[in-house]
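No lab work stands behind these numbers, since they all come straight from the coordinates. Being a predicted model, the structure only gives us computed values, none of them experimental. Cβ atoms are built from the backbone, for glycine too; each structure is taken alone.
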Structure 1
Amino acid sequence: MLPVKANGTPAFAQYRPAEDGNGWTPWGITLLEITDGRISTMTNHMDTKRLFPLWGLPMRLTADAARI
């Protein structure tokens, strides 16, 4: 997971293991709505081909990068 912000709210990009076993590929972006210091809503966006480039997120993470 990589932290991002969406409309001023906390969010994170999720990656899954690549089908070829070499690194990680996009899975989705989850936005969190915080109310009174607690997560009140989670909204998932799965259009990774469109959204990851908008956030400047890589379309692939190497296995080494995922260990950071």
Structure 2
Amino acid sequence: TPMTVHVYHSYRQPNGTNYCTPLNGLCTHLCLPAPQTSPSASKITCACPNGLVLMSDGLTCESEGE
């Protein structure tokens, strides 16, 4: 079991924009903020729950058998 406690205070966190907030980032299921490695990098990554796969549009999840 972990024995370390980390405390984060809102004043110590950098300001940023949550690109998943408007319309869930257009993802059908889970929207995850993406690391900004360059100015042209995607702002979000969509993910799917177990049993679903991400379609080629990068936004839509469908059953694995479809």
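Quick look at the numbers
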{"item": "Test item: helix-only ellipticity at 222 nm (-39500 (n - 2.57) for each DSSP H run of 4 or more, over all residues; to 500) calculated as 0, pick one of 1, 2", "result": "2"}
{"item": "Comparison of 1, 2 by relative contact order in percent (Cα under 8 Å, 6 or more apart) - largest value held by", "result": "1"}
{"item": "With Cα extents along the principal axes in Å derived as 45, 38, 21, matching label from 1, 2", "result": "2"}
{"item": "Comparison of 1, 2 by distance in nm of label points 7 Å out along Cα→Cβ at positions 34 and 58 - largest value held by", "result": "1"}
